[in-house]
Structure I
Amino acid sequence: MDYLDAFSGFAAGLDIRASPAPVREQLGWILADTVAAIVGGSAEPELRALAGKHRASGSATLPGLGRTCDADAAALLNGTAGTFLEMDEGNRFSRGHPAVHVIPAALALCEQRGAGADLFLSAVLTGYEVGSRLGAASRLRGAMHPHGTWGTVGAAASCARVAELGPKAMREAINIASSLTTATSKQTMLDGGLVRNVYAGLSNRNGLLALQLAESGFSGERDGLASVFGKVVSEHFDTAELTRGMGTQWHVLQNYFKLHSCCRFNHGTLDALDQIAAREPLPAPHQVQQVLVRTYHLAAELDGKAPHNTLAAKFSVPFAVATRIVHGSSALASFSWDAVRDPAVQALAQKVEVREDPSMSARLPLERPARVEIRCTDGRVLAGEVGVNRGDDALPYSHAELRAKFLDLTGRVWPQAHAGRVLDATLALCGDAASLAAWTHLLREPPR
């Protein structure tokens with residue numbers, strides 16, 4: 001048995017009811033967090049315009065839009081909506097966002113086939129573990145965006161689990177999906193190219209396609225993972241990392257959640273600002289002479305000082321610093337169009353310098369460090385430094401904070417009372433033998 005046989009057998013055999021209680025509980029919060037990101041993102045005008053181009057037919061739910069469509073379109077639209085606000089969960093070891101790449105595909109297929117809650121959750125767990133492990137085992141080329149790459153294989157594994165494929169057929173679906181990854185560009189996030197938001201949607205739709213091809217008799221390479229992730233999109237592929245601790249070391253327990261409404265690479269800097277603010281009030285914008293940020297190389301790349309839209313703002317350390325100081329928050333409203341156009345934020349962003357500290361880069365992936373120094377016009381220097389980011393498994397947010405985030409994001413679309421019912425029902429899915437149909441009925445609540 002080679003590594004891919006072992007990996008495919010692991011994926012084919014995952015069962016939510018046989019998994020440890022902490023895995024089930026964490027998966028519930030991951031599912032809730034992803035639903036909130038999808039519902040919040042559904043309010044964006046570009047997403048609603050795209051959804052309007054798809055017929056309101058089929059059995060697959062579009063949470064936040066109050067309607068259904070066919071499974072392929074739902075996988076695309078929900079995956080796209082979930083990344084619009086840059087609030088979806090992620091995993092520091094895979095260096096990406098596993099859940100949003102698999103949940104829309106698994107949900108759409110389960111609704112199409114009338115599957116129950118246990119099979120849906122088993123599929124989500126399968127897709128998360130497959131996608132995140134593959135991300136951890138490979139090193140994408142520096143110019144690539146992680147969305148739309150290994151997430152496609154995670155989505156395909158999730159769909160294959162819904163279809164209850166055995167190990168051999170699971171391997172074929174994984175091999176097929178390897179060839180359906182997207183040539184993504186990191187530059188889109190720096191330029192504010194909204195096409196970047198579609199990458200996760202494509203992974204979900206192509207995961208469904210991989211299953212359709214496998215069930216139709218199509219085949220992939222003999223070892224698509226080693227080929228695509230060892231030679232094409234990256235030149236590093238570690239099979240030992242892929243299979244390490246299967247069934248005992250769970251990637252879902254090593255995820256992170258986000259409260260700062262921006263790229264994870266900004267979070268160390270924002271945590272350091274929060275650290276300063278916990279000691280004393282941050283200076284007013286006119287009192288700031290300069291802000292110096294030292295951080296790891298991935299964050300140091302986000303040094304644009306004049307983002308032209310909300311997406312580019314979410315991938316700018318200078319903007320994140322400026323809007324946090326000006327607005328006193330790093331939540332959703334601080335990365336809105338109003339914030340992007342705010343003259344005070346624009347002016348302060350010009351005073352922020354971002355530099356790589358090689359010693360900080362060496363601390364990845366266990367830490368994502370940053371040091372912030374605010375040099376004031378009166379000569380004061382305010383400094384803060386962090387290693388582990390808040391929201392990581394090593395420094396988690398409380399359930400109360402995650403609940404507040406859920407209500408905030410879904411509140412863009414639903415009344416708070418309904419949002420609270422959805423959250424409770426989502427968490428109950430992983431704890432009880434709940435009805436998937438009853439849960440999706442709640443997700444179909446029309447936008448107010």
Structure II
Amino acid sequence: MPPSSRAASGASSKWCAGAELPPSSDPRRELLLTLLQAALARVDGRRCVREALTADGAGEALAAGGPVWLAAVGKAAPAMALGAHDALSARIAHSLIITREGHAAPELLRAHGVEILASSHPVPDQRSLAAGERLLQWVGALPLEAAPLFLISGGASSLVEVLREGTTLADLESFTARELAAGTAIGALNAKRVGLSRIKGGRLTARLAGRPARALFVSDVPGDDPALIGSGLLGPASEGEDRVQRTVIASVEHAVAGAAEAARVRGLSVHAPKRRFAGDALRLAARFAHELRLAPNSVCVWGGESTVQLPPHPGKGGRNQHLALAAAKLIAGQADLMLLAVGTDGTDGVTEDAGALIDAESCARVVLGGLDVDECLAGADSGAALAASGDLLHLGPTGTNVGDLVIGLKLTPEAAAALPGARRGGPPAPVL
């Protein structure tokens with residue numbers, strides 16, 4: 001379903017995916033949401049898996065034509081599993097799907113031979129350990145005639161774990177909370193997680209004992225390295241024979257390209273740097289606002305992942321909300337500028353909102369709501385400020401997880417309304 005924003009006027013009502021925008025909505029909001037929809041469609045887990053498995057040379061492990069045993073782990077696991085079922089149909093004898101609570105697709109719940117485990121993210125809990133043990137059992141029970149197919153996406157690091165001897169769940173929880181509060185980048189965090197685990201860093205791969213397997217990845221890490229995606233849950237084995245064929249089928253670069261193409265189709269000039277962004281959200285907000293203001297292009301698209309160092313008692317929000325609120329300060333009063341920042345999986349930090357879509361009046365609406373922008377930023381309480389301004393975005397589970405996407409727009413409302421296919425109000429126009 002297409003994404004929607006909360007009311008542009010700053011009203012407190014919540015606008016969820018599929019809901020119509022208010023008739024008075026700024027046409028530029030509709031445009032930005034349409035570009036976001038195009039980006040998410042390009043990296044949709046279901047489509048990407050289906051296309052990868054129906055392409056020529058789908059892999060040695062699947063070529064023999066026997067039964068397929070499927071294991072999907074991550075926030076995009078349900079969508080990826082649906083893509084495998086689309087492509088392989090009755091060949092799939094058993095599916096184990098481990099995902100974040102609330103992310104399971106109803107279509108999967110009705111499917112035959114599907115086992116779904118709901119687990120915890122971003123901080124693991126006892127369900128993560130239970131899921132890890134179940135995954136080990138699943139690998140150990142693979143029939144000799146079965147072709148193993150693994151579908152891995154971001155979130156797997158928290159959702160499934162088997163701890164090394166001497167490490168407790170309390171150790172894992174405190175480690176994860178500490179690293180998240182310190183703003184540790186995803187690649188570095190996943191590398192550290194390997195040291196606590198009996199299945200990460202290629203150790204699960206080693207349990208396949210050299211049998212052929214296929215692994216498809218939706219990547220949320222810099223460099224799209226299977227050794228880091230999901231902390232290397234299906235990464236290369238450090239010892240022994242490794243016959244896993246690995247393919248990264250979606251990354252943030254694909255999402256950036258999807259948004260950029262949709263903008264160009266509408267006659268807009270686009271600035272879309274190839275290099276991923278990383279680092280402190282406040283610094284990145286300054287960079288993006290500066291580039292948006294000075295670029296000769298109407299649209300700027302950036303992909304990557306920011307970080308936020310949390311105070312001792314943080315408020316509500318996530319890194320994309322933090323970045324968006326900081327950017328709102330910098331574009332205040334510049335009527336032709338708008339910016340959207342979201343987590344492509346549909347969640348931002350521990351909130352259920354994906355991010356925010358801010359404009360030149362966002363800070364004024366925060367003040368009218370009785371809050372102080374600087375205080376909210378200092379207290380990591382960006383969610384409260386953006387709720388007051390009516391700028392939060394709620395997508396629900398998107399079926400993908402490739403990191404964060406920031407889209408900036410430099411355009412007047414009149415110019416946006418004059419674009420091909422532009423409409424006043426209603427859901428975003430279909431993606432071309």
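Thinking of I, II, which structure, once mean count of other Cβ atoms within 10 Å over residues 91-98 is computed, gives back 24.2? Traced to structure I.
Upon calculation of Cα Rg over 2.2 N^0.38 Å, for residues 131-210 alone from the atomic coordinates, which of the structures I, II produces 1.12? The read-out comes from structure I. Source structure of the calculated read-out (Rg and Dmax of the Cα atoms in Å, 21.6, 66) within I, II: II.
Who wins on distance in nm of label points 7 Å out along Cα→Cβ at positions 123 and 243 among I, II, i.e. which is largest? Don't skip to the answer; put the middle values down first.
Numbers: I: 2.7; II: 4.4.
Sorting by distance in nm of label points 7 Å out along Cα→Cβ at positions 123 and 243 in descending order puts II first.
A value of 25, 15, 11 was derived for semi-axes √(5λ) of the Cα gyration tensor in Å, for residues 259-338 alone; which structure in I, II was it taken from? Corresponding structure: II.
Upon calculation of helix-only ellipticity at 222 nm (-39500 (n - 2.57) for each DSSP H run of 4 or more, over all residues; to 500) from the atomic coordinates, which of the structures I, II produces -15500?
Numbers: I: -15500; II: -10500.
Structure I accounts for this read-out.
Every number here is computed from the coordinates shown, using simple stated rules; none is lab data. Bear in mind the structure is a predicted one, so any value in this text is a computation, not a measurement. Cβ atoms are built from the backbone, for glycine too; each structure is taken alone.
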